[in-house]
Structure I
Amino acid sequence: MATPKNAKSTGKSTPPPPPPRKKKKRSMEEMHRTVQEQVQALPYAVDHFEKEGKRGKAFMIKYVSGPILKLVNRVMSRTRYKGAEGAKLKQSEQMKRHLEQRRKAMEYVQGELRKAQKKAAKRTKPR
């Protein structure tokens, strides 16, 4: 006996999937910062891909996405750093970024020192 397509089954039904979560919209500052970091990393990315032998990808980054990123960065900088308040904001952001990079560098060096000390301790352990 055939059952119609719209008839309910007697087995357990699965609950409907949860609604997709909306991505949190990033602020202008966050987007500008990521663009700035990408612009700074462009030459390294090009070198990296050329060394890997991916010359096509290096070309695309250098001559297509690179200029677009630079333009976006220039437009965002122009809108965010207008006037005297903008100059102060730019200086304070640069200082924050500088201090953050120094802190990360210190953490990295300390981690490397810990690794080296652990290796040295393992080598000097009596068996």
Structure II
Amino acid sequence: MLTASNLLTLVKDVTLEGSMQVSDAISVTSSPVSRRDFLVDIQFKTFSYTFNASLTFAVMTTFWLFLAKRGKAYSEALLVLVGMHLLYIFSFEAKTLTEMLVQQGVERGSIIRLFFFGASQTPW
């Protein structure tokens, strides 16, 4: 979770102020570099990005007997799973953060950016 938030600071002009887990939700606080007095708090439920982990493990268990190169297949599946989690969290935070910064006038609006961030978090 924090890996995606740290990656977001490289793409957007923001600093990560902190994060906190409250029961089944995670809250990430960041602020734009140009306006340190403006804090953006993004909250999302953990099940929104962990729902497919159990399905992936069930499919991997089902194919255990039928795969010849199990180690390679399972490591690739786990790599894809972790990559999808990072992409989902990154795009959700980036889209929400961009919307809030545009509303406050800190950042200029761009339909292309919002489309990219919104399209990359759409479930397949």
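We did not get these values from a lab; they are worked out from the coordinates using the rules stated. Keep in mind that what you see is a predicted model, and the values were worked out from it rather than measured. Cβ atoms are built from the backbone, for glycine too; each structure is taken alone.
The table for this structure:
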quantity	calculated
When FRET efficiency 1/(1 + (r/R0)^6) of positions 95 and 111 (r between Cβ atoms, R0 = 25 Å, to 0.05) is computed for each of I, II, the largest belongs to	II
Structure from which 16.1 was derived, Kirkwood radius over Cα pairs in Å, options I, II	II
Parent structure of the calculated result 23, given that relative contact order in percent (Cα under 8 Å, 6 or more apart) is the read-out and I, II the choices	II
helix-only ellipticity at 222 nm (-39500 (n - 2.57) for each DSSP H run of 4 or more, over all residues; to 500) from the coordinates reads -24000; which among I, II	I
If distance in nm of label points 7 Å out along Cα→Cβ at positions 47 and 87 is computed and equals 3.4, the structure in I, II	I
If distance in nm of label points 7 Å out along Cα→Cβ at positions 55 and 103 is computed and equals 3.0, the structure in I, II	II
FRET efficiency 1/(1 + (r/R0)^6) of positions 39 and 79 (r between Cβ atoms, R0 = 25 Å, to 0.05) from the coordinates reads 0.15; which among I, II	II
